[in-house]
Structure formats: C-alpha cells, structure tokens
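Read-outs throughout are calculated quantities, based only on the coordinates presented, and are distinct from any laboratory measurement. The shown structure was predicted, so the numbers you read here are calculated from the model rather than taken from an experiment. Cβ atoms are built from the backbone, for glycine too; each structure is taken alone.
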Structure P
C-alpha cells in the first residue's frame, strides 16, 4: 500500500485543483462561445425581420399613396364628367325651350285648325325624337364617364391585390 505523505497529498490536491480549474475554464469558454453564437444569430434574425417589416411598411405606404392618387384622379374625371353631363342637359333644355317658343309663336299665327294640328303633331314628334336621341347620348356619356372614372380605381385595386398577395420574403 502506498503511504501518503503531506507532500504527496499536496501534489495530488494541486493536480486535482488544476484539473478542476481546467474543466471549469473549458466549460466557461464553451458557454461564452455558445452564448456569442446565439446572440449573433438572434441579432441577425432580428435585423432580417426588421428589414422585412420596414420594406413591407414602405411598400404599404407606397401602395396607400398610389391609392389616394388614383382616388383623386378618379374624382377629377367624375367631376369633369358631371360637368359635361350638366352642360349637355342644359343645352338640351335650352334647345327644347327654344323649340317650344318657336312652335308657340307659330301656333299663335296659324291660319287654320288644320295648321295648328300639323304644327302640334310636328312639334310633338320632333320633341319625342330629340328626347330619345338626347337620352341615348346622356346614357352613353354617363357610361363613358363612369368607366373612365373607375379605370384608375380598378387599376389600383388590381395592383393592391397583387401587392398584398405576395408572401413576405423569407
């Protein structure tokens, strides 16, 4: 059996202490290394996610701005169209009034009942034909104005749907 002397006990203790300190130091170094790797990976992921969110926000902001511009453009087209429609209706009203006055004067100067009936029939037929023609023109102009006014909005709806349909970049 080996006899332990105080010197040999000190040597064994020193070796054990040195070995224990080596384990602790290696464990600390490994822990620090893993922590740094985890922190770096988390930072990179955070920066990537933040960049994606900022880009998405910028895209949404640009889309919203374009939508407002399309709404303003559409409103301007609709306002001009309403002005044109109003102008057409007023012109038709003025024309109908002038025709009524002219017919009224002609009726007052008619020499016979037959002439009054002919003037009245002619006036009614031409008034009806003018009304149908003007109603058709107003309808066509209304459809054109509506289509023209909706075109910018339709384009923006399509662009917005396309933008929002794209998945976030990974």
Structure Q
C-alpha cells in the first residue's frame, strides 16, 4: 500500500518496484522463492542471523524496533537486488531514485552499500508480514521507519546478485 498520492512516481515505476508479487521473486530466483514461501522456515521462530540459500544468495534475519524517519537514512546497493519481507510487525520503507539523493557515506564494495541523507522525500511503501518488496539497485530505500509509533519487527532481507 502506498501513502501520499497513492501512486508510485514515474521514476519509481521505471525502477521496477515490485510489491506483494511473490511470483516476481520466483522469476529472479526459484530457490529464494521456495525459501520465502516455506512457512515452516519463514515464521516467527526463525533465528536472527545469516542463512545461506544458494552459493550466491543469502538471507539476513533481524529483529529490531522501528524508528522515526528523522533517525533513518536512505541506502542503496550495486551488486545485489534486495528482497525484503517482514515476518512480524509493520514498517514503512521509503523509496526514491538514487539520482535524487545526497550521498553521506561513499559506496563500500565490501558491504555493497552506499548511504544517503534523508533530506529528500520519497514514496512510502507500507510493509506488512509475508508481502515482499523487491528493491533494484537504482532504488534508494530507507527501511525500518515507524508507522506512527515504534514497533518491534522481524524481517528477512534476501540478497540476490545482479544477473543471477
């Protein structure tokens, strides 16, 4: 669900933001699709930490408290597509084209991450359990933003290498 004007901007449509489209995950990686749709693995009892899915794809599971937008920053990646899916809780992921953002931390090849200020206002995606969002490298994203109040969430972030 989008907030604001209820539609993704043209730039975001061109960036191929995919929401609630688990079939798109299947197209990117059948193994990731199987992992994310396996309710015996992907439930509230999944432990925090890194889980190898294939020799190139992995998931990071984490639990945390959402926070106000002012406490967050945009990030982007060059080598990997992010597939983010909540197991529990609710959060906003704000998205914006990276060419509209101001870099605050240069790209780290080791971490495959670049950080940006939160001065630009992007589009809000409300992430709810078991509905993944696919974030392509050209999309800056600010995860973990609270929906009005801080809330504990559990999330899986899968990294799929570009060209997988």
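Work out mean count of other Cβ atoms within 10 Å over residues 74-81 for each of structures P, Q, then name the structure with the largest result. Structure Q comes out on top.
Can you spot which of P, Q the value 2.63 was calculated from, given it is Cα Rg over 2.2 N^0.38 Å, for residues 42-129 alone? List each step's numbers first, then the result.
Details: P: 2.63; Q: 1.19.
Traced to structure P.
Of the structures labelled P, Q, one was used to calculate percent of Cα pairs over 14 Å apart, for residues 26-81 alone, giving 67. Name it. Going through each structure in turn, the value belongs to Q. Each of P, Q could give Cα Rg over 2.2 N^0.38 Å, but the derived value 0.97 comes from Q.
Upon calculation of helix-only ellipticity at 222 nm (-39500 (n - 2.57) for each DSSP H run of 4 or more, over all residues; to 500) from the atomic coordinates, which of the structures P, Q produces -3000? Checking each candidate, the match is Q. Largest in distance in nm of label points 7 Å out along Cα→Cβ at positions 34 and 154 among the labelled structures P, Q is structure P.
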